[in-house]
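K.L.:
There are structures below to look over.
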Structure P
Amino acid sequence: MGWFEAVVLGIVQGLTEFLPISSSAHLRVVGEGFGWGDPGAAFTAITQIGTEAAVLLYFRHDIWRIITAWIASLGGRRKGDPDARMGWLIIIGSLPIGILGLLFQDDIETTFRDLRIVATALILFSLILYAADRIGAKTRELDQLTVPHGIGYGFAQAMALIPGVSRSGGTITAGLFLGYSRSAAARYSFLLAVPAVLASGFYQVYEELSGDTTGVAVSWGPTILASVIAFGVGLTVIAWLLRYLDRGSFTPFVVYRILLGLLILALVFGGVLDPTGA
């Protein structure tokens, strides 16, 4: 991977990670579209450390409060604290993607990255997001989050193991169906992603350093640069999205996903793009 490629992909990662349009799909498509090939699942996971660092910075006060309350609850103190409860719900909600990610690791790095699957996921889950945004009551806030709802969020997040679904899109869709407001669903989506994304990213770092990997090899200098760029861009996108959701709907993202999915299918079946990146 070259330095210019890293800059472009870092910007793409930062722009798309928190929007419900799938960052992994965009990295896959942009890489193929520019003739660079598939940047690989390892590159995707590692650059997501950069965008997740943006979440840690933006929500640092909330995260610190949740962590300290959760640790206190382990000693029998602050058991009824809503922040301690949120800590447990984030842990429970992170289990599905962790378990399924390990079980389907080989498919995630190979089969699921087929552009035909990516395009289909973009279109199909855009329609589900649209339905959720229209049907959802949008009356619940995060202090009303229950254990069953936390598990539901978790399985929705696990769907993002398929490029094109979108981690934020999946969890936000689940939240809307469960009756949460747009901003509440987005905030919990950001918090829920922290353990899963950091674990996945550092696991990929370990595999690359140990040489125990079957995917596309990572070029460390460009990958670190891409991660730093993704951090800066992602921080701006978080702030913008939360402001936007106070007044806007998800319809523009739905339309964009459908158009992008159709374009990818047209380019694949027209022979312009290689769906497997081989």
Structure Q
Amino acid sequence: MRIISFNANGIRSAASKGFFDWFGQQDADVLCMQETKAQEHQLAGPEFLPAGYKAWFRDASTKKGYSGVAIYARREPDEIRTALGRPDFDEEGRYIEARFGNLSVVSFYIPSGSSGELRQGYKFQIMEWLKPVLDQWLASGRDYVLCGDWNIVRSRLDIRNWTSNQKNSGCLPPERDWLNGLCADLAEEADAKAGRGWVDAYRALHPTGEDYTWWSNRGAARANNVGWRIDYQFVTPALRERLRACSIHRADRFSDHAPFTVDYAGPVA
């Protein structure tokens, strides 16, 4: 099973830069996209749907050309979900889930707080609200793969300029504490009752890796690899043993983010 997560920063822009040509060669089972920045009717052309795939979208309804998530899959899911019950989050197009038997694949786009205090405050609200949802999923007995742009780094290994970003959104100590509180990098650290047990696929495969998935468009950040790792695949503990390999595709610049691919042993479900 191969799953790719990618923040497109505009699906039409990414397509014009060859993203779907690349994707069509990846033999992926599922693609989770964030920041489609489009409405579904604008994506009806074949240039947005590689042969052999079907696509499902959750567009932002509050502001067109904003946010938006999608899932592409070769196998039709048993069910698609697009709402978690919080209208302000759902209507910004930040969640879509595809269910294949006992496996759920989710495309998430967690809010950024970089535009100012108002949005940072909203980000903290979403984090607090989302925690019990994630706890419930962790304890549900279902297998989950949570893909997406979480707009938070976990540690010094995940950002080039650690010290200078301690007061910047995405690297704030409370944000990191929240995200790390969800994760169990070692199996013995898992505590489902406390909501701690999500496995960071990249970190499980590369315990000391220092790779990034996003680079600012300012200056020469990408050329100098001054990046952040904010795009993840978090999986439930039962999937830890199925992790086989992962990669971050930097060779092509489809977006300010890079596609993040994870290979799992076994079929989709």
Structure R
Amino acid sequence: MRQPVYFICHGGGPWPWMPEMTASYAVLTQALQAIPATLPQPPDAILMISAHWITRNGVQVGSHPQPGMLYDYYGFPSQTYDIHYPAPGSPQVAGRVRSLLTDHHIDIAEDPDRGFDHGAFVPAYVMYPQARIPMVQLSINAGFGPAWHHALGAALQPLRDENILIVGSGLSFHNLRLFGPAGRQPSALFDAWLHEALGGASAADRLSRLEHWAQAPAARIAHPMEDHLVPLFVASGAAGDEPANRFHHETQAAGGLTISSYRFG
């Protein structure tokens, strides 16, 4: 059975471990927790493309059998630097990813040392708190090119038929200076454009719109640097011609932001 593909908003920092943030993340929590029950069957592994792993000269894939933790956030309570999400890695899945991308002439190397960053372990914990499903991380490339990452995603499509769940983890609005009421209007404008862009009838149609994302309303306000949008390009490519469906949408995130997450297929 073919697994769907997701682009998800992963939220800010280690929010699931901060009780004071429970209420503000209730909508996202519910959306992520609902994912496992909507899948055709439990996945054998998760391939997580996190906005927080950016590499040059192609991409890298984590290949450690038991990855450690990478606390790539700052200024949070001390206990959030002791979080441990003990999901196993999968050298076999990492090798399969490397083989697929190499076959498509995409430069890729294995990283046997890198741990899970918060763009990976935070949503994975909310989806699968028991941490039994192996997770492998794949980086994005520092060039941030929509077409390049779309092609990367297309090369990964066979994994969906091998019971691998592909998840692009970023944010549909990522301007930390405008979290709160100041981001209300630009986030709503960009979110409306994004929803329309992802409604294209084919992968080619979606790509033609995503290639020009920077001309969208409030685009460079929503994404001064597009790292958190790039996992969407990968997810769109991996989806092929299957449609995008918005499964998570809120208009009051982080004090007033409009954000969305999508399922393809």
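K.L.:
Tell me which structure, out of P, Q, R, gives -8500 once helix-only ellipticity at 222 nm (-39500 (n - 2.57) for each DSSP H run of 4 or more, over all residues; to 500) is calculated.
P.N.:
Considering all the candidates, the number was obtained from R.
K.L.:
When relative contact order in percent (Cα under 8 Å, 6 or more apart) is calculated for each of the structures P, Q, R, which structure yields the highest value?
P.N.:
Greatest value across P, Q, R: structure P.
Computed from the coordinates by the stated procedures, all read-outs in this text should not be read as laboratory data. None of the values given here were measured: they were computed from a predicted structure.
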